[in-house]
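Below, each structure is written out as structure tokens.
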Structure 1
Amino acid sequence: MKLSALFATIVFIHAQSEPAATCIGASGTQRVPLLELYTSEGCDSCPPADRWISALPARGFDSRRVVTLAYHVDYWNYLGWNDPFAQARFSERQRFVNSRIRNRTIYTPQLMLDGKDYRAGLSLADFQQRVATGHYEKPGADITLSLNPAAGAIVASAQVRLHRKESGASVFLALTENKLASQVSAGENKGKRLEHDFVVRELAGPFAVIAINATESAAIPHTFRLAPAWKARDLSVAAFVQTSATGEVLQALALPHCG
């Protein structure tokens, strides 16, 4: 089997009259796992997990092999340091996904692989085996993602086709940023410089995919409004399809911003 059939394909289209580019990517014939980290700058056990996911691309786990997202939660802010990347919605998402898998404990750092609690620690060997297993699976959905730069925004559109009729499938779009850092002046990490990648700036969804089968597709559009401080060269957009009842990830895809 050709590698081009296994992994997502990315195409950059430059219009002759415009300096901006449109990037388009399509998922491959194998499912790409989704890795989610719940973290906080107010938690002294979180920096090793932050460094671990930052090192994954250099270890061969780029977005063609695993789509990685880091959600900064806000419930550690009471210790005196307000995590600048934290959002209450991410704390709510963590509580929801743990409730779905009947996990009564909410903690950081928490890794979730394909919607399930991943407690193997920061073991690269175990993670490599899990990801390899995921890549042997056929996807439950196809994703084509296009990103169009606009003034102060990224206009994203995900075209999703399910391989089976799945009334409980939802699509999420996540805008992430790499190469972020904070000099922490309070809380459990006081005096430390913390660096982060895959930081979710905005999570859009869930967008329901209703009554779509193998012969139909659904278009999911969303415009991400960019804050002035966000670095365009370090932004990416991820799309993933997930079932509402179990959290099963049918497919995931990530593209770098090409504006």
Structure 2
Amino acid sequence: MTRTYFLMAFIIAAIVAGCGPEQDTFLTNKVIAHRGAWKANDLPQNSIASLDRAIALGCMGSEFDVWMTADGVLILNHDAEYDSLEIEHSTYEQLLAVRLPNGERLPTVEEILRKGMSQNKTKLIMEIKPSSVSTERGQELAAKAVELVHQMGAQKWVDYITFDKHIGSKIIELDPEANVAYLMGDKTPQELKVEGYFGFDYNIRVLRENPNWIKEAHDLGLTVNSWTVNKEEDMEWLLENNVEFITTDEPELLLELIKN
């Protein structure tokens, strides 16, 4: 992939985006549904149904996890395997044979992007999972994800998150305008700023131990997210500290707290 390719993709995406819904009406209520809004209605995580529910609730964002099959197809699942099939060592055709509990197959990234782009309220938070095969394969996954987002004109809908610093660097290299947040919790706000990140998305425990990082991030113009925040007291603490996003399995609870 070259910078020339991505410049052309930007131009094509702008044309495509002009044919879709208006893109300046995304919600700003801080609520990111973790793997979609699945828990309250017992929906499969990382499914079209859980994304639909997050949109219906009015969540600011819906997070999902991305792997690459052995034959290069990007699909959604949290774990490295599903129904005893290791995703990175299975073909897409093999994975088509399995079903989520509601009858859905494992969605492709293309399918989740298409669904997300049919509306303009809820952003899509794409977590690119570290490869268990090699660092290089993780970077290949990152490049394919960015390429697909550009091909579909989905840049305005998609933010990226990752635990893998090599994946994060690859996304930033390929698309310096992308919003990329780091998940691991081992980098200071200053380090992230230097490396070109949009912000961090750290476990609530990390922020409880380093509350000064919230202000430091804001002073540097970085955003703050925290995962996976399911306790009301943690939600309230983060809201008091004016973080931009909160990732939760309990979006209904968080929306109610913000409303009140």
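Any read-out appearing in this document is the output of simple, stated calculations on the displayed coordinates, not a laboratory observation. In this text the structure is predicted, and so the values were computed from the model without any measurement. Cβ atoms are built from the backbone, for glycine too; each structure is taken alone.
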Of structures 1, 2, which gives 0.55 when FRET efficiency 1/(1 + (r/R0)^6) of positions 140 and 188 (r between Cβ atoms, R0 = 41 Å, to 0.05) is computed from the coordinates? 1
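Here mean count of other Cβ atoms within 10 Å over residues 124-131 was calculated and came to 23.8; which of the structures 1, 2 was it taken from? Mind showing how you got there, number by number?
On the way: 1: 14.9; 2: 23.8.
Structure 2 accounts for this read-out.
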Suppose you compute semi-axes √(5λ) of the Cα gyration tensor in Å, for residues 68-115 alone for every structure in 1, 2: which one lands on 20, 12, 9? 1
Among 1, 2, structure where helix-only ellipticity at 222 nm (-39500 (n - 2.57) for each DSSP H run of 4 or more, over all residues; to 500) as derived comes to -4000: 1
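Quick check for you: by relative contact order in percent (Cα under 8 Å, 6 or more apart), which of 1, 2 is greatest?
Values: 1: 25; 2: 19.
Largest value of relative contact order in percent (Cα under 8 Å, 6 or more apart): 1.
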